[in-house]
Structure 1
Amino acid sequence: MKKIINVLILVSFYLFIYLLFKGIIPGECLFKRIFGINCPACGLTRSIKAILRLDFISSFNYNILGIPLFIVIIFMTISLIADIIKDTDKTINYMLKYLGKYYYVIFIVLIVSMVINNIRCI
């Protein structure tokens, strides 16, 4: 059962990314439309695309969180594949444990990112 859940998580995530990159899922920011300012995720799709082209400077300019997020995505993908092979759920448990424990750090990083993204747009 753990293997099936991990496969579903992995496939769902990469299917979402594929549909977003192909433009099938609109990448329009609802936050920006409502409030008129960039959200912490504004520019992440372009940032990840720039990383895939090995253009790290453009990636950083699109969104400061693009490179760290890309590293986390690669790490989580490898961990989930290892969990699928071993039929464990260590990655999910690890994520839930540390996301719950350090949620305030993640929140602060997102707020700082949003401020930086909006300062550069002025």
Structure 2
Amino acid sequence: MSRDPGLYLQDIDAACEKVRLLVEGIDFDTFTDEWRTRDAVLHNLKVLGDAVRRLPPSFKARHTHIPWSRIVGFRDVLAHAYFTLDDTIVWDMIQNELPPLHEVARQLLSELDGPA
């Protein structure tokens, strides 16, 4: 069963927004100390990676500045090698890679919703 790419973009947008809200106003030490927050963030990053994996190549080709393959690879680490996670890498991703991805997801969603 194929799924509309717009639904994957909505998943990406929602996951990015949830992560943003979860870490809003906290620092790295708080992130690593609050296991509920950390686990919720990691879950949403996995959802995000699953959705990115399923985006059509044409969507990804329009935004080559987004590290699509790294996002999918990170999802694979979350799913299969979670015991190797480095919280500093997770935090860096949240701070530096998620905002541009969130912006692109919203841009692509608005293009899908716009005039044809």
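Here are the numbers for this structure:
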| quantity | calculated |
| --- | --- |
| Entry that produces 32 once relative contact order in percent (Cα under 8 Å, 6 or more apart) is calculated, selected from 1, 2 | 1 |
| Highest-scoring label, criterion being Rg/Rh (Cα atoms, Kirkwood Rh), among 1, 2 | 1 |
| Computed 11.8 for mean count of other Cβ atoms within 10 Å over residues 12-19 - originating structure among 1, 2 | 1 |
| Which of 1, 2 yields -25000 [helix-only ellipticity at 222 nm (-39500 (n - 2.57) for each DSSP H run of 4 or more, over all residues; to 500), calculated] | 1 |
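Values quoted throughout were computed directly from the atomic coordinates according to the rules given, and no laboratory measurement underlies them. These numbers come from a predicted model, not from an experiment. Cβ atoms are built from the backbone, for glycine too; each structure is taken alone.
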